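Structures follow.
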Structure 1
Amino acid sequence: MKRREFITLLGGAAAGWPLAARAQQPTMPVVAYLSVGAPPAHLLAVFKQGLAEAGFVEGRNVAIETPSADGHYDRLPALAADLVRRQVAVIVAITANPALAAKEATATIPIVFNVPEDPVELGLVASLARPGGNATGVSFLFSALVAKHLGLLRELLPRAARIGLLVNPQNANADTLTKNATAAAASTGTEIIVFRASDAGAIEDAFATLARQRADALMVGADGYFFRRRVQFATLVARHGLPTIFTAREYAEAGGLMSYGTSLPEAFRMTGLYTARILKGAKPADLPVVQSTKFDFVINLQTATLLGIDVPPTLLARADVVIE
């Protein structure tokens, strides 16, 4: 072989080495974090923390995508179908509607859900102990806390007789929340006024109407879109002087009056840990649904003062956090 031919051949082989090397490197598994809206930074961070605790670090041995419906629930089926088409390793479904969309889209790709409802009632699993399909995850039962919220409001405001309930009609939990609230109120003689809102304008209208109707207080149902609007809720609570209880402490931290519910950071961390178990080869059917048991009761005394409410000492004593 002539020297020039040898150099040309050698150069051609060298040019192909990087491509060959890349082709031989294993592809990182993709975890798709599917949600109604842009994921709150602190909750996405603790989800990643759970993954990291189990040995999966973003960019090192796992890739994380965050497809969002931008508040439009009707976009979820198409997003889920795209994830199935691309064969991601795990779909992490945040709240009920994304979980139901993922479940409808695939019976084979593992789904790890994070839902505030009973996943058995939603049809996501056969039972909590034996999920039996391609889905498992964390349930924190916000929808079952309506009776607790009603009790806390009546303890704060013993004379409260007309209490509003705000739900998102696009959320799969709307009917369950309404049913639970009506049942809880029946034994106390409380009138429940149900409002449905799925956008910022409807939330504004609900508060204005409740104020005109002289409602004594408001309960806000668990909803991903509502969670993103928690600053708006705090503003409306102050503007209309309406005592309001929420499901998560982040609402009270934003200026809401009270919150009672599962610690979301802990629930999302647990979701990360379960996702890691799936990535290591565990089957969803073999992993019992985890029920989060860490609850936070938060009272914002600054807001109580603004609303002219004297919080009973017995209530303050039970609070996990009092914001002063």
Structure 2
Amino acid sequence: MSTPNSSFIGIDVGKSQLDAALFENPATHSFPYNPDGLVRLLAWIQDISPSLIAVEATGGYERALIHFLCQAGIRMAIVSPKRVLDFARANNLKAKTDKLDAHNIAHFAAVMKPRVFMPPSPAQEKLMALVTRRRQISHMIISEKNRLMQASQDIKPRIQDHIDWLEEEEKEIQDHMRDLIGSDTEMKEKLDILSSAKGIGDVSAFTLLAEVPELGTIGGKEISALLGVAPFNRDSGKMKGKRHTKGGRYGARAAFYMATLSAIRFNPVIKCFYQRLLSQGKERKVALVACMRKFIVILNAMLRDRKPFISQSSFV
């Protein structure tokens, strides 16, 4: 058995198969992605006793594996496919197969030491599922309303009936989310704190609680990067390029973008900051992103200190 804290495992997740590799070991181990395969994978992992397992996020296929390993108390990190791909290119690895991917993920984990995944509580896991479903329904409503404008008179009543059903379903899901949070003391306290800031409504608060559980536990720069609103420099020599934001958690960032649009109108701190940036000649889009960054840092500090929003905000 390997000494703990000395080895790294990478797992490439497919629809029907899991490929696992140990860093600096040429062998690759494949397991069927079913209950029996998960049990066999766990036995192999426990025999090695790695310091960390890296699992590549693959659009949802990884969820059953993550849940299973969390239940078994296994330390793991969820890594971005893009970061792993960039890492492979930096190492001049151009070939790509599931087995090679598993080795590359293990190498990435050994070198980059990604943050250990903190499993969500049962209540938060349910909230994440509800937030995802509400977002899907919201997109369907928008699509159906667009179709309604172009549909024939014979079809319009059918589309309208579907829209009415979807809107009712969306309302029921939001009520369910509110009840779920109300039954959890910690999430209820966080919701009350977030909701004290003008601009944060139910949808944005529910989304932040579900998809940014790190809020209030890490620093302002980290939370800005996590949401995708931290600016990156593009300078070379005497050339000073424009700063750009990229990455982050798309769903949470989209919801927070809408919250910030509201905040620049009704939140005194964010509104004042936005107007000052405009008066300095900043483009509206640049000013808005800067407001998103300032707003999320304030919310992060509010949850860190367990204090509601105040008009003359002293949070940093």
Structure 3
Amino acid sequence: MHIPDGLIDAKTAAVTAALAAAGLGMALREVQRQLPPRRVPLLGLSAAFLFVAQMINFPVLAGTSGHLLGGVLVAALLGPGAAVVVLAAVLIVQAFLFGDGGVLALGANLFNMALLGAVGGWWVYRWASRIWPGPQGHLTGVAFGGWCSTVLAAIGCSGMLAWSGKAPWAVAFSAMAGIHMIIGLGEGLISALVWAALWRLRPDLVAQPQTPQSGVPATGWIGYGLLVALGLALFVVPFACPWPDGLERALAKLGLERAELRPVVPPLAPDYQVPGVSHAAVATAVAGAAGALIVFGLAWLLGRWLVRSAGPNRIGAARD
């Protein structure tokens, strides 16, 4: 679902960048006002997990793969603002260091995956959990919201392709939405499984993020979580499904070749291959581990800065 440079035109990139910047600004303010200080490390852990998870493609149909977006899962744990901040950190590192998503298309990707996908899916999760109170309702909301987030992001991408003149709206919608309705099933299932595991192991983590007294993981728990993310990067990512993802399949149906598009800013490790490492699997594993550590630090430091800059009025603002 990562739009590369050159796929959308200048006006689409500019408008989506402005919308994404506005949305990110609102998300930063929400995190500053509402995220309890002891939950800040979860921003980093969520970013590391999503970075690695998005590298693990799973087979969907013959010749097509998908991967987790994860925005609704993070929104269910920490709130929609935190989900936007986490996805922003992941997308920035992916674009600049690995060429996964274009630098000029960064606003478009943030708009699709974070604002349409994560926030839109979170509203579905919130609706479902209120209609059906208790763990079952939350689990259903995470699963259905995850599916909706993938479909919403695909619809947003379809509109951008149509507005850029790459394909008629009906054709772009059919190519993108059809395959991503299937990929969304994997998104919903994985999100629900992770949420259920957290509910059993650490129910305090799935408490409402606005509840200050809810239990929060200690530093040791964050360390264990980061080790899990690094383990996935080192031992699972190199063996992910190599088939083209849903966007690449859709572009092929539209007669557009993603391989012909070149990034505006040359990435340091294109296609998650660390320069100087001859073995492809090892190069991918190193890139995944390094990227996970980078996004972990970026999201955590950003969260700490936001919470500290909130000042003494933080508690009162959070109660308003």
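Kindly point out which one of 1, 2, 3 the value 2.9 was derived from, the read-out being distance in nm of label points 7 Å out along Cα→Cβ at positions 46 and 150.
On the way: 1: 2.9; 2: 5.6; 3: 2.0.
Computed on structure 1.
Cα extents along the principal axes in Å was computed and gave 100, 39, 35; which structure, 1, 2, 3, did it come from? If you can, show how the numbers build up before the last one.
Working: 1: 100, 39, 35; 2: 62, 59, 43; 3: 54, 44, 36.
Answer for the origin of the read-out: 1.
Figure out for me which of the structures 1, 2, 3 the number -13500 belongs to, where helix-only ellipticity at 222 nm (-39500 (n - 2.57) for each DSSP H run of 4 or more, over all residues; to 500) was derived from the coordinates. Walk me through the numbers on the way to the answer.
Values: 1: -13500; 2: -19000; 3: -21500.
Matching structure: 1.
Taking relative contact order in percent (Cα under 8 Å, 6 or more apart) from the coordinates of each of 1, 2, 3, which one would give 31? If you can, show how the numbers build up before the last one.
Numbers: 1: 19; 2: 14; 3: 31.
Only structure 3 yields this read-out.
If you work out mean count of other Cβ atoms within 10 Å over residues 86-93 for 1, 2, 3, which one comes out largest?
Going through 1, 2, 3 one by one, mean count of other Cβ atoms within 10 Å over residues 86-93 peaks for structure 3.
Out of 1, 2, 3, which one gives 22.0 for mean count of other Cβ atoms within 10 Å over residues 94-101 as computed from the coordinates?
Details: 1: 25.9; 2: 13.2; 3: 22.0.
Structure of origin is 3.
Work out which structure the value 0.05 belongs to, where FRET efficiency 1/(1 + (r/R0)^6) of positions 30 and 198 (r between Cβ atoms, R0 = 30 Å, to 0.05) was derived from one of 1, 2, 3.
Going label by label, the one that fits is 2.
Every number in this text was worked out from the coordinates using simple rules, so none of it is lab data. The structure presented is a predicted model; accordingly, all values stated were derived computationally and were not measured. Cβ atoms are built from the backbone, for glycine too; each structure is taken alone.
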